[in-house]
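Trainee: So, here's a batch of structures to check.
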Structure I
Amino acid sequence: MKTLSILMLVAIALQLSSCNTKDATPEQPNIVWITSEDNSKHYMELFDKNGITTPNIEKLAQHGITFNNAFSNAAVCSAARSTLISGCYGPRVASHYHRKIKTVPMPDGVEMFPAYLKEAGYYTANCYKEDYNIIKSDSVWDDSSKKATWRDRKEGQPFFYMFNIMTTHESRMHFTEEQYKTIKTKTNPEDCFVQPNHPYTDLFKYSNAWYRDKITQMDSEVGDVVAELEKDGLLENTFIFYFGDHGGVLPGSKGYIFETGLHIPLVVYVPEKYQHLVHTNTGGNVDEFVNFIDFGPTVLSLAGIKTPEGMDGKPFLGKEITKESLSDRDYSFSYADRFDEKFDMVRAIRKGNFKYIRNFQPFNYDGLMNNYRYKQLGYQEWAQLYAEKDLNKVQSQFFETKDCEALYDLNNDPFETINLANDPNYKTKLVQLRSLLNKQMKGMPDLSLYPEYYLINNAFDNTVKFGQDHKEDIAKYLDVANLMYEDYDAIKNTLKAKLQSKDTWERYWALNVCCKFKTEAKDLYAIASKITKADPVLINRVRAAEFLGLCKKTNPTKVITEALYQSKDANEALLIANSIVMLQDGYTNYKFNLDINKVNETVKSDKMVQWRFTYLGLL
């Protein structure tokens, strides 16, 4: 009996031990994100020989991992941050327009990633910028404010904390002429590298020095956050991510999906006790590609949470992530559409060291007026030097018609100045990356094959469902748009048929194609002329007039002016105004005689329309 009792006690003890082992939850790490505004990797010595030293970030790297190929999927704040917080590609959910006119919902059944941390017991705090183009639920942040801190959590509670540094934001580059003449930078302008597509002037050297000074200040602020964590005894339990919220901010970077707008610095500090959650020794570098869509899933992975279905990203750190599992990550997809009042649909694929850019509206040259960009003296000087014909060929590209396709070898051309798309030696690479982009856009699908104003009015209640319901149409519109990279004689009959299609957006994309071919498509002038008079959709009349105007066949100003007056939708009117500025300032120099009193009151009250109208002298 005594022996039986001992055996029973042993059995019970073993059972309890088994239950405790099964139910025990490993200690969850704290996770901190420190983001700096508008920083590409090009200005930090840790990532680029032309950069300056950032001792606090470099110290994190000594005890962590440096990611050599980290990318924002968008080149401006709200589009980039919407990608970060959702783990979803912007064009799939329509969160990629900046500034937002109307917020979009998250995909059905998916939350912003901090909500999953809260559910798992984390305290979530954000100090303090959000700038989401997506509807945020109450379950995302415990506190999102200027006073948010990890110190408000319960005792022993793990936390996710996001801290934003504004010091390097584009607005900090809005120094005046007087400041330029009187304030001496700490960085010597003569020591600064000026990228080859920029004019090599005293102002651009000064701008580079001024920006590097801001990076030095930002690095000090990173150090302040780390010091506070150390003061609280948290470094041994806390992953620290430092990264830029997208690229920037010298002219031609923020707002453009070149590498200077997308390729960000990323360092992850790894506590020694959590080495088992990473695949690289501390102090090491990682060459595999990571993208903003992956950041949220990575945080969840570190916390032991599976990536929710409906997110596009995949974790790059965590218990299940090995070096081998990342070996094929050499791919990044990026997107640009509207930046404030400036429209230009562009997509890009980077695979390895080759970059493919698809300009869907190549007549919208990069240097098209954008109110906020042109507050920077560098933009103003660049445009002035172009007007004075005082730039070389590479420096002039920013103000000239683009090719519909561009291919760059980033090993030999890191600033994307030599387009290899028409080089027969790179034909195989061009076709490969073109196919990858088409697959990406059709697979999501990419909602921007519809104009933004149409999506706002018809899709923003459930953008993902709208995309799935119209997936075949979107693929069809992409096929029409892709006619512009074919030989004209081979596609002219197809293009003619699409111009006469009963489908509004087939006609729209066919007209965009005509704008690319210009006078090559002179046999389509008569059809385009009919569209300017009879198409029931205003933007199609505008595009047809634009095509005829670009060809100098017909003065487009009357048709486009009347369309602006007829529009009752501010976003539609903004798109029309984009064409007005392009035709007025670009290589055609048409003069528009606009009457503000004939513009719809709803249109006139829109802030971004007002920026355009102020520039056009109407306000």
Structure II
Amino acid sequence: MGMRVSGLVSGMNTDEIIAKLMSANRIPLQKAAQQKQALEWRRDDYRSLNTKLMAFRDAAFNMKLQSNYLSKQVTSTNEAAISVTGSAASNEGRYSIAIDNLAKSAAITSGQLGGTGGAKKEMGSLGLPATTALSIGGDKGTAVIDIKTNDTVSDVVAKINGKSTLTGVKVTYDETMDRLFFVSSKTGSSSNISLEMESPQVSQNLLESVFKISGATESTEESVIIKGSTSFTGPSALIDESLEAPQIIRVHVQGDDPLEYTITSKTTIGQLAEKMNKDLADSGISVYVDSGGNLSLLNKSNKSISFTDDSDSGIDLVGKIGFDGSQTSGDPFKTFAISMSGENASVRFNGQPAVEYQSNTFTIANMTFTAKQVINDPVDIVVTQDVEGVFNAIKSFVEKYNELIDEVNSKTSEKKYRDFKPLTDEQRKDMKEEEIKLWEEKAKSGMLANDQMLQAGLSSFRLSLTASVTGLPAGQLSNLADIGISTSIVTNGIVSGSYSEKGKLYIDEAKLKKAISDNPDEVMNLFIADDKDPLSSDGDGIATRLHTEASRLINKITEKAGVTSMVDDKYSIGKELKEHDKRIDRLTRRMEELEKRYYKQFTAMETYLNRMNSQSAWLAQQFSTGG
């Protein structure tokens, strides 16, 4: 911007004069901005209606599903003993069921541990002579933990539960009863728990002497523990963080194919143990990191075990984990073990011989039962049509329709206040916040008044509702009025509904419930029928028609107003907005150029006046000197 001279010579308030001149010239620019704002409001109103239309279309789609009309009400005459739920496939009728036995999880309960200190007492005080391995087996697999003499009962519980994702076994200690409760994650005869401890003193049964679990049996063969010579700081210690590329370790177990494990600079000794333990679960070999940090193998099978690696020259991975060559020998341990299995549920249905289920929740004849108690005397199960459920689904759909047309009718009949244009920035400066709010409420009103596209859409909705469904068997329900739904009804002499409500629906609840109860399939067909003819809707059900019409109107509105994620040139109002932006840019540049010209003209005037004043002063000086 060049230098501006503001009335220094003339004494005129040049800035104020130019501002007034510009104010008049900015009127076209302000009108263009107001037109753009009104167009944006109109677009936003379309999009808001489209959101409601999409929700209604989803509701119409749901009403096309058979499950809404075939739902059954299933009741048990003894809910405290057995509960039941049905499905659309459940057949109406009366059934009987008896529960001879409930499904149970595998469980092992210890005796009282003794000692003092509750959960804080140490295992050494309970008679554990040295660090000992405990093997826990369950539905998911087997894991081994190391129990130290200074571990507390809480520590042991945490170690066992920490492996539950691998074993499917959890344990709880109750301090009041001073007992441990082991339980499997599943029920039924396939659920199981096994506990094994290897005693360093061959004659000592640690499950019985330490954990007070009776019934443990002694193995006929001694097991061996093979311990690696490398002592890591713990399971989270890295095997070799200096590795620059992945390397392979192979484990060879007598009679089996080699197992391969990829070792990287991020692989820990504990991760290797867990992978090996998972793969060797059925071989009689358990793998763990013992309290000294050594990779250890509990070999109950006495099979030969050897390690090799396929690593780069100079990297001895087998040596790094502490193993070398074939490993078959170790310290002898005698195994003491106990195992328990769960029980199946035993069920008699409709007087037939008992059938067993793994869980207390099971399905018979498309009904899902949950047994809670043993039931010697059969309980009656009654399946009936869910009249209330179907009624509520239809009523909810009608309410959504009424809400939609109320919204659309409200927008198309909204008053247009033509004297209230969108406010300019200059106008806002002179108004209070509440005045701006009231003004804009009127300015935004009537954006969709008498909108032909929306009114035509509502007309298509009304036609879809009132036209009979063709193609149904003679005598069947074929229109909404047959089931008590129309734009006007008479209930107890009182008329509900009128033309002024522009298609709002009313329900004769008694008539609708009777139709659902007497003819559930006909009510369903009235809504979900589909003649598969894209050129005609005569054979389509009410929900099918409304879904189609809602989709059409949504597409039309989207073509006109777009959606938030669309670029402006993909819908008609967006294209108009881009043209307004171009016009506003042109007018803005024109105003900037005009303002510069005004300032240039006033600056020239000031310069000229300054010159004239200088000449006048010189002449006055000359006359004065000459005199």
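Readers should treat all values here as calculations from the given coordinates under stated rules, not as data from a laboratory. In this text, all values refer to a predicted model and were calculated from it rather than measured experimentally. Cβ atoms are built from the backbone, for glycine too; each structure is taken alone.
Trainee: Please state which of the structures I, II yields 21 when relative contact order in percent (Cα under 8 Å, 6 or more apart) is computed from it. All intermediate terms of the calculation are to be shown ahead of the outcome.
Mentor: Details: I: 15; II: 21.
Derived from the structure labelled II.
Trainee: Taking mean count of other Cβ atoms within 10 Å over residues 131-138 as the criterion, which structure among I, II has the greatest value?
Mentor: On the way: I: 16.8; II: 21.4.
Once mean count of other Cβ atoms within 10 Å over residues 131-138 is worked out for each structure, II has the highest.
Trainee: Who wins on FRET efficiency 1/(1 + (r/R0)^6) of positions 427 and 515 (r between Cβ atoms, R0 = 41 Å, to 0.05) among I, II, i.e. which is largest?
Mentor: On the way: I: 0.95; II: 0.10.
Top value of FRET efficiency 1/(1 + (r/R0)^6) of positions 427 and 515 (r between Cβ atoms, R0 = 41 Å, to 0.05), among I, II, belongs to structure I.
Trainee: Next question, about the same structure. From I, II, which structure was Rg and Dmax of the Cα atoms in Å = 43.5, 148 calculated on?
Mentor: Numbers: I: 26.5, 108; II: 43.5, 148.
So the calculation was done on II.
Trainee: Of the structures labelled I, II, which one yields 8, 32, 34, 19, 7, 1, 0 when P(r) over Cα pairs in 10 Å bins from 0, in percent, for residues 107-322 alone is computed from its coordinates? Display every interim value, and only then the final one.
Mentor: Values: I: 7, 27, 32, 22, 10, 1; II: 8, 32, 34, 19, 7, 1, 0.
The correct label is II.
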